[in-house]
Structure formats: C-alpha cells, structure tokens
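Down below are the structures I want you to see.
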Structure P
Amino acid sequence: MKKKKIIIRILIILAAILFILTGTFFIYVLQYYKADAAAQDIYSTYSESIEVGKDYTVFYPKPDKNKNKGLIFYPGGKVEETAYSPILNRLSGEGITCVLIKMPFHLAVFDVNAADGIMEQFPEITSWYMGGHSLGGAMASSYAVKHSEDVAGLILLAAYPVSKSYLPAVIIYGSEDKVLNRDKLKGLTGLIEIQGGNHAQFGNYGIQKGDGTPSISSEEQQIETVKTIVDFLSKIP
C-alpha cells in the first residue's frame, strides 16, 4: 500500500507539472503580434489577385507580368501572417508570385517543411526562392539548404541562415534594428542595410518589444526592400 501511495503521488506531481507547462505554452503562443488595418485592407482591395487558402495565401502577379518566379515566404515568430500582405502584394506587382505560409501557433519552427508540395502546384514557375522574416527567415533557410535542387536563392529579412549554404542570398535589415543579432551576420555576403529601418517594419504589425525607433515609415522601408529584392532577382540567371 505504501508503494502504491508513493506511485500515485508521483503521478499527481507529474500531471501537475504537465498541466503547468501546457498552460505556460498556450499563454506564450496566444500572445502574438496582430496585423494592422492596412495589412487587412490589402485582402479586400486586391481580392482579384489574392487567393486565400487554409494553410497559405497566394499573391498573384498582374496578367501582363512574367510569371516565371515564385517566392515562398515564412512569417516572423509570433507574428500574424497577414501582417506581410503589404510587402508581398508589392512584390507580386513586380511579377513575383508570392506564397505566404500560415504557421502553427505563428511559429515557423513548428513546420519547417511547410513549403512541401507548394512548388508542384505552380508549373508555370521555373525559379523558386525561399524567404522569410526573422525566425521565419531562419527556418526558410533551413528548408532551402535541404532542398537546394529546387530553390534558386534565399531572401532573408532581418534574419540569417541557420547553416552554411551556397545558394545566392540577399539579407536585408534595418539600421535601427535592435532585435536582430548582428554577430550572426559577420562573414556573410549579400548584406543590405536599409537606413532608418528597424526590425518590425518589414511587416505591418506595430511596434515590437525591444526594437529600435525607425526614422522612416514602414511603407518606405518596404518599398526599399522590394526594390532590393527585384534587383537581387535580376542578377540571378
């Protein structure tokens, strides 16, 4: 009987610990940065060129644009994916089909392979790129390295690759970014700094904790980012 009571007590303690850990996890993931009104408005304003699916949203280029390039984009950690609709809509206006991934709990680390099966659905696209913001960029780079035969390059916003890659890459970050670990950028090529930009303004989700104060607007930062990306893509055969 004494042994049985000890086992029961241990099980109760373990159950209590599991309950606390589960509760802490859900409290953490349910607190995330939400897309602002401007990002939400993109979906209604450009509804004819945007297709919203269960797991991802597609931003299609205009009919008169070349449709041979595509970008699969992973959102930043704990950021609502719709916050990236303004910048991806701008990119689609430059002839790039953009596929915005919806991540479990708004964390790309829970579905690094979310890009699986997407490329096959767009046979007209001959060159695919992986990209993302912050944590999303890191996870996108991880996927790209493992699927280098299918990916033509990397587009990282306020992010750095998690492992060595020989893929062409552009790494764009703001001069006022206080979230990005700059030490991780040392020795990397393809670095582009946007003067006055910060960490959060690649998306439309407001002020991020610990970030620097920008001296340019989010629209200006995103316009400059899109120009940089288009220039990067133009140099890849």
Structure Q
Amino acid sequence: MNLLLMSGGRHPYEESTPVLKEFLEGAGHTVTVREDADALTDGTLGRSDALIFNTLREGDMALDPDQQNALKGYISSGNGFVCIHISGCVPDTWNDYGDITGGGWVMGQSFHPPYSNFSVDVSNSEHPCATELASFSTDDELYMNIDYREGNDVFVTADFEGGVYGKNRAGAEDMEMAGGTFPLAWTRSYGTGKVFVTLLGHDGKSHQSKGFQELVLNGVDWVNS
C-alpha cells in the first residue's frame, strides 16, 4: 500500500516515526512521511491508499478548516485512517474530530500513570484486527479519562489496579487513579471509511514492541480491506 504518514507536534516523534516507518516498509508498504498539513490538501492524500496519524495536531499544529474538510472527505468517502496514541487528541477547535476517531486524549481532562511496563490484553480474539495477535507486555502510557464515543469496537484493553500515582509522569503531583479495564485499541466506521485507533505508541521504545507492531500492521491491513 501507498501510505501517507503524518508526523510532528509536541511528542517524541523524532524517536517513534522512524521506527514506525521502518516496520511499515518492512511489511512491504510504501511510506511518505510529512509533517506539514499541506499534505492533506496538495494532492498527496488523494494519491494514498491509507492515512496514518502519528502526530499531535493541537495548538499551533491544529488543522485549519480546509485541512479538516479534506481529512473528513477522504475518510468518509471510503478510505482508511490509522490513528496512533495521542493523535486522537480532540482539540477545542474541532470537537467533531472525535466523531472520526471515536474519541481520544483531551487536554486538561485526560491523564495516565507514569510511563511504565504493563500487560496488554487481546479482549476480543475474534476481531479482524486481532488475527495472530497475542497479549503482550509493553513500555508505554496507559491513557485514562479520555473522550470516548459510541460506535467503537474495542478489542485490546489493559487492566489497572488503581492507586495514587504521579499525574502523567514520575515526580509530578500525586493523584488517585481508579482501577478498571481501559480500552487501548478499537475500530469504527466514518461514512464508508474504516478507522483504526490505538492509544499505545508513546515513543520509540513503545514502537519497538513486537506486539505493538503486529497490532498496527493488522490495523493498516484492515482499514484498506
């Protein structure tokens, strides 16, 4: 497949995007990496079989109305969209983005325990994106209190016992975090397009996880099936 991979923003994409590009190309895909959102309106997106977001588009990086409409039109007309980690952040300037992704991180609302190693569970092995995917452990962030919308078909989760943790990073202000089972990957439709979302994939080390790579590759195949 010919994939457009959007990168850039306030996250360690200088670590994660090269790893992501390498394992996508290793699976036989052609990958074009862009950081400028003009890729959504200059014809590059239209020549792509699927769009991948490994990017944080908020604040100065937020999409303008033309770029938003290009993204919506591309997916709703039957194309695939893969959204990784905080790429699903729902910005104040575009709440409808959550209708495409099914939700994601919300600045000032969402939180997570400090980056750590935890177990990732395949909660629905019958899901088409779970093919040959086994539960795995990874070093990553476990997102909580996200924007979550109806219509998501969740198939990967993680259990968390709860407790008092530094908010988002070690050494930060402590907060009580409730235990539970948290969604980490789902699929949904937008118009006639297919959307795959995983909240995993914070940094280069996270992207090096074989389980994470299998998950993303399954998602890429699914959105273009």
Structure R
Amino acid sequence: MSKLIVGNWKMNGTTDLVDEFSRMMEADNLVLGLPYIFLSSFRSKTGKIKLAAQDCSIFSEYGSYTGEVSAKMLRSIGVEYVILGHSERRALSLLDSAKNVYRKLSNAIEAGLIAILCIDESYDQLIDKNTAKLIEENDEKVILAYEPLSAIGTGVVPDILEIAEQIVDIKERYHGVTTLYGGSVNSKNASEILSIEGIDGVLIGGASLKAAEMNTILSTGL
C-alpha cells in the first residue's frame, strides 16, 4: 500500500503556484495542506489531489465568529483532511491548548474530515485523556503526525532508529493509529524515512512548495 504524502504549505503560496501544482501533480496518496484562500480555487482546477486545511475553528455551528472557518464549511467545498495542533500554532497563537485541540478534533470528525493531529516528543502530555479516547473511538478518522521540535524547519532529522522507536511507542499507545513522521523531510531523506517499519507516511513542510521535489518524494512512497 502506498505511503501517505502530506504537504503543508503553511502561510505560503501564490495563485501561480496553485496553477503549477494543479498541472504537475497527480497522485492518489498525495494530500496538500493549503491556506484557506487557495482551497476552493485548487479544487476547481483539479479533483485529482486530496486537500487539507491547516486548521479549523473550535466552533462547530454557524454564527457570529468573525474570521473563523468551521470544519463543516471545509467539508462543503470538498476538503477531506485538516491539520490540527501544529507546534507552530501551539507556540505562536497560544490558541491550540489541549482543550481547544480536542474541540477542533471533535468538530473535524463530526464534519466527516480526516484529522491529521500533530504531536511532538511530549505527546504523552499533549494528548489528554479526552483526546486519547476520541482517537481510540475514531481511529479511522484520525492520523497522528509525529514532528519532533528539533526537526521543524531546522533541516536536522533525528536518527532513524530514534524515529522508529517513537513511531512504535505511539502506535502502541494509540492502538495502531495511522502515524506519519514530519520535520525537515525532503527528497534526499524521504526514502530512508519512509522505509522505517510501521511508518505510514510523511508530513512535509518547506519541500512541499516545490512540485518537482514533491514528485521525487512521491516516487519513493509508492
């Protein structure tokens, strides 16, 4: 079975880049996490690539929540995945507390999205009891993305054996849930990372903005 390749554009991208990716990319195991403003336009250009939002609101119902985008809204425009609890959001916005991540995760599942929940080395603290129970009850609708803080945006990837140990522990703790590795993944190291036993795919940051780089990574994930 092909490994899942997820790209997270973060706060990057242009309409030209959207056009380029819609022309050059085609893979059943590819998910692109785009800024909100590009999701609809990308979907209108091609239905060949699965889309992820980079967040969703803690609010589940429509209402007077200026600037918020709900999981239901995302699902209504053809988005299939949502990235939740990324360490950058936890650190910068201070809004992704364990309680709020739980609310977002619950909303995403209820709306029919597959949630990609980001965790770092302290996953036993990031995932509280309520969230752990939600993951266990909805293991087909939740993906865990293990991203050690030392590897995010640094170009430094932990030792392969260390990654393997963490992946095994995560799967044992959370009943075999689909688990990705993220943090400085690129075309040079993707093959080795994807060969780790038990790993189900990768979450890619900076390299996901380059179509040629992503096509190379996709070729290793088949």
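Just so you know, all these numbers are worked out from the coordinates, no wet-lab data involved. Note that the structure is a prediction, hence the values are computed from the model and not measured. Cβ atoms are built from the backbone, for glycine too; each structure is taken alone.
Of structures P, Q, R, which gives 14.6, 45 when Rg and Dmax of the Cα atoms in Å, for residues 126-213 alone is computed from the coordinates? Only structure Q yields this read-out.
Taking mean count of other Cβ atoms within 10 Å over residues 134-141 from the coordinates of each of P, Q, R, which one would give 17.9? Before the final figure, lay out each step's value.
Values: P: 27.6; Q: 17.9; R: 15.4.
Traced to structure Q.
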